[in-house]
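Q: Several structures are given next for inspection.
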Structure 1
Amino acid sequence: MNDSEPRDFIRKIIYDDLGSGKHAEIVTRFPPEPNGYLHVGHVMSICLNFGVAAETGGRTYLRLDDTNPGKESPEYVEAIKENVRWLGFDWDDRLTHASDYFDRLYESAVTLIEKGAAYVDSLSAEEIREHRGTLTEPGTNSPYRNRSVEENLDLFRRMRAGEFADGEHVLRARIDMASPNMNLRDPAIYRIRHIPHQNAGDEWCIYPMYDFAHGLSDAFEGITHSLCTLEFEDHRPLYDWFLDQLQPEHRPRQIEFSRLNVAYAITSKRKLNALVEEGIVSGWDDPRMPTIAGMRRRGYPPGALREFVRRAGVTKKDKLIEMGALETCVRDTLGDTAPRRMAVLRPLKVVLTNYPQDQVEFMEAMNHPGNPNFGTREMPFSRELWIEQDDFMEEAPRKFFRLKPGGEVRLRFGYIIRCDEVIKNDAGEVVELRCSYDPDTRSGTGTSDRKVKGTIHWVSCQHALDASVRLYDRLFNDANPNAADDFHSVLNEKSLEIVAAKLEPSLAEAEGAVQFERLGYFRVDPQDSSAEAPVFNRIVTLRDSWAKLEKQALQGQ
C-alpha cells in the first residue's frame, strides 16, 4: 500500500501492531465453509485477508472450515480454490482444513471437560432451545449441567467411539445461561453426526461446532488478525472465552468489518442453493448468479472485482452498494482492454440495389478507437447487409438520426446509404430495406466530403457468423431481495433473453472479452460455445439503464 493512501480502520490496527512491535509478521486467513460456491460478498474478505498480508510481507492461509459434513462436498472445495486463484491470490503451501485439526480440537474439548468448563448434555435439540430463553428472558440450566467430570469424560469418549445415535448427546460449554449474549448461554461444542466427511472420511462420528473450531484453528495456525464480517461481532466474546480457557501458544485477535452487500443480489448460500436446486438458474456458475464462478463465466475481469472492493472500502457500517457500481468497474476495466467488433443482435436485411451483385470489398476497421496499438482488421462488405432493427424507424421523429424512409446514414467504416424502399411481409412487419449507396463516400478514401448525422453498424450477410447471444440482466426486480418474504416473488422473469445474432466473421476467433460496438461487452461462453455453434454472453451493457431506478430504490431503504 502507498503510504500516502488513507488506511481503513483494519489496516490502521495492523500497521499500528507492526509499528509497536506487537507482531513481527502479519498472518491472516480466508476461512470459507465448503458448503457452496463463493459469492460477491466473499470477494471483500478474500481481498482484505490476502491483501493486508501481502502489503506487509506476511502470510495468508486458505482454510476450509469443514465442520458440517452434511452440507459439504469436494466440488465446493475445488470451486473455492479455483475462484480464489482466479481473483489473483495464492496461498502457496498454506492450504488447510479445520478437519486437519480434529484430533487437537478433540483434545481441547477434553481439556475443557477436565476444567469443569464443558459438559455432556442429554437434552433433545428442542429441549435445549426451550431452556435457552429469549432476548428478554434468561435461559435455565440443563438438568445434566452438573454431571461430574468423570461422567462427562466417559460420555464424551463414548460419543467419539460411536456408541450413541445422532442427537442423543451434545457437548456444551459451561458459561452462563443468564448471559444477555445468547451466544454465551452454554453453546454446543460437539454434536454426533454419523456422516462421512469429505476430507476426514469415516474417521469421525462427532464434529466440532464452527464457533469452537474457528478460533482454535486460528490459534493453531498462528493467525494474528482474524478478520470477520459484522455478524460475528456478537460471537467475539465466545471466541475469546475459548482462548481464555485453553490458553493456546498463539492468541489471534478477531476484528469485524461490514459485509459487501450488493443491490439486486442475494448472498445467502441457502437461497442460492435453492435457485440451483429448483432449476431457476442453470447452476452455481450461471452468469446471472452473484457467485464468483457466475461472474467469471459471464466475463467479469478479476481486476474489476478487486477494484470494486477497493472503491467500496472497509468499514464498520453495513451498506447496500448499487449493482451499477460493480458494473461501472467492469466497464472501466474492459473499456481499455476489450477489442471492438461488430454484431447485429436483431437483424434486419438491407439490400444495396446499386451495389455490384458479386462484389466484395474489405473495409479497414479499427480494433480499438482509443488505442492504435490494437491495430486494424478487414471487414468484408457486400451487396446484402444486416443492420439492427432498432436502427430503422418507418415513422421517425425529427431527431431520429438513424435510417428512415428517404433518410441517409453512414455505415461505420463503410459508405453512406439512403433508404429508398421498405419491404413488409403479410403481417405488415418490416423484413427488408432497399437502399442505395454513394460510392464516393467510402470511409477513409471517399472523394466526397458530405456528412450525415447518424452512423450505424452492420455485418455482411454473405460472411456473417451465426451465433446464439445471451442477454443477461439482473436476476431480481427488487433492490433488496433478501428482505422479501419470498425471494421467488421478486425474480426478474426477463433476466435472460436469447437471440439469434449475426456477427462479423472475425468473431469466430474471439478469445476473452470483446465490445460489440454500440451494444455492450460480450465473451464466448466457456462451456456451451463451440466452433459449430458459438454462444456469447453479454457481460455488461455500455450504459447503466438501471441507474435511476436503482438510486430511487436504495434511497427508499
Structure 2
Amino acid sequence: MSSNAQAPVSHFIRNIVEADRASGKHRAITTRFPPEPNGYLHIGHAKSICLNFGLALEYGGKCNLRFDDTNPEKESEEYARSIQEDVRWLGFQWEGPVRWASDYFDALHGFAVELINKGLAYVDDLTPEQMREYRGTLTEPGKNSPNRDRPSAENLDLFARMKNGEFPDGSLVLRAKIDMASPNINLRDPALYRIRRAQHIRTGDRWCIYPMYDYTHCISDALEHITHSLCTLEFEDHRPLYDWVLDNITIPCHPQQIEFSRLELRYTLTSKRKLLQLVTEKHVSGWDDPRMPTITGMRRRGYTPEGIREFARRIGISKSGNVVELAVLEACIRDDLEARAPRVMAVVKPLKVVIRNFVAGETGSREAGFHPERPEFGNRLVPFAKEIWIEADDFAEHPPAGWQRLSPGGEVRLRYSYVMRCDESVKDAAGNIVELLCSIDRDTLGKNPAGRKVKGVIHWLPAEHALAAEIRLYDRLFTVPEPDADKERSFLEFINPGSLTVMQGWVEACVKDAAPETRYQFERLGYFCTDRRDHRPGRRLVFNRTVTLKDSWAKERGEGDV
C-alpha cells in the first residue's frame, strides 16, 4: 500500500469477519473475486477487488481469482488477461493459480445428476415464452410446468442426451424443483443448465450444455472453501437459491453469502454492456480510453493504484446506496499525486513573447527543484532565452478587476526567473494577439524588485529549449450526473462533446526521456501522465491530463486551470 494509506474503516462485513474469528467459526478467512471475462474491469470492480483482497490481507487469509466462464459466446482470453493485469496493477495477488468455473464443469454436472436422483431437478421443454408465463409475477404465484413430475429416470436420460448434443440449442433446460408459489421469484424452479453450442475459451467444444451462474457460483465457492462470499446487493434475493443448492447436494463446505451496495459513480457508467457499446460504436478510442471508468482507462489517464485504493477506503462498505461524486475519486488521485509527482512547467495554449532587453551570455538562468518537499527528487536547470512561451490565458488586453497576471504595461514574475513587463502586443490582420514584446527587470533574478510589489506569478518556457508535445485535456465523458437514468432517452445523448481537447503545446526539456506512465505536475495546470500507448521517449511526447489541481467542475466551465 502507499505510504499515505490510512487505517481500514470499520464496516459491517469486517464486523462479521471479526465475530466469526472470535467465535471460532473460522480460524482463517478465504474470499474470492469472481469476474466474468466478458469485458474490462471498471471502478465498481475496483471497489470489490479492494474489499475481497483487502480483507484477506488484513486477516492473514487468502483471496482467489476465479473467472466465471459459463457464458462462452461473450468471453475471451483478451478479457481474462486484462483482468489479471488490472488486479496486479492495483497491488494485489491472488492465492495459487487462477481458477475458472470451467475447472468444475465435471463436478457441477455430477451435482446436477445428484439433484435429479433426489427428485429435486427435472428437464423441461417449455419455450422461453411459456416459461415466463408459468413463472407468474411479483404479485401472483407461478404454476407448475407439465414436465415437473417427470420420473427421475426419464430426467436422467434426457439430461444425458442434452449433454451428448441430441437436442437443439434452447430446446430443453434442467430446472431445480423448489417452489413455484414462492414470493421470491428466484426460487420458482430456476434453470440450472441450458443447451448452448459455442466454442468455449478453455474447453473448446467438449460441452454443449452450460451451467447457470446462480448454480455455478455457490458450488464453486464451496469447492474452494470460501468462508465469506461477498457480492453486491442485486444478489440479495438470490441468496436463498445459493443456500438451497448447497443444502441439497453432498458437499462439506457452505460459504456465507454477504451483500453490499454496488458503487454508482456520478458522470460515469458501470454497465459492461453500455461500456462495450461506447467502444464498438467508437464513441471512445477503446476500453483503455482515458475517459472510460475502466481500470485500464484510469491507468492510462494517470490515476495511481494507491489513489484508487484510497478511494475505495474512503467511500466505505454498506448496504445503503453508494452514489459517489466523481470529485471524491479525483480528490483521492490528486492527494496521492501531490506527494509523488515531480513539478515541471508546460504551456498548453502558447503565446509567443519576445524579451527586448535579453542579452546573450548575460541574462541569467536558475535551478529549480522538482518538488518543494522532496529534495531527493533533485533539481533541473530552467534556462532563459530571448523568446519564450507563456500561457495565452495569462495575458489580458483588457484585464478584469483583480487581475494579477500579465496586461499591457503590467508586470508579473516568471516562475523561477525574472519580473517581466509587457511593453507592447502584436496583432494579426484579424486583430488577434499573436506576440508580446516585453522587458525583464535584470535586478529581479531570485529576488524581489526594489520599491514595488509584484503579485502575479506565471509559468513559461524558453522557446529554443522547450519540447513540442501533444497534450490531451480530458474532461467528464457525460454532461449529466446519471447518464442512463432517463429511460426515454439513450445515454449516448449525454456524451460530453468537450470530453477531449487535443492541444499542441510545449514542455520542459528535462522530460525528454520520460518513460510511458510517468507522472508530473505541470505547474498551475494540473497533473499529467505520459501516455502508455502513444508516448515515445525522445521522439513523440504525449501527455494526458490526469486531474486538475483543484476541483473546478462546480465553477464556470471556463476552468481557470486550463
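Q: When distance in nm of label points 7 Å out along Cα→Cβ at positions 51 and 75 is calculated, the result is 2.3; to which of the structures 1, 2 does this value belong?
A: 2
Q: Work out which structure the value 6.4 belongs to, where distance in nm of label points 7 Å out along Cα→Cβ at positions 19 and 387 was derived from one of 1, 2. Mind showing how you got there, number by number?
A: Details: 1: 6.4; 2: 7.3.
Only one of 1, 2 returns 6.4 for distance in nm of label points 7 Å out along Cα→Cβ at positions 19 and 387, namely 1.
Q: Going by FRET efficiency 1/(1 + (r/R0)^6) of positions 99 and 531 (r between Cβ atoms, R0 = 41 Å, to 0.05), which of structures 1, 2 comes out largest? Write down the numbers at each step before the final one.
A: Working: 1: 0.40; 2: 0.75.
That would be structure 2.
Every read-out reported here was derived from the displayed coordinates using simple, explicitly stated rules and does not represent laboratory data. Computed from a predicted model, the values in this text were never measured in an experiment. Cβ atoms are built from the backbone, for glycine too; each structure is taken alone.
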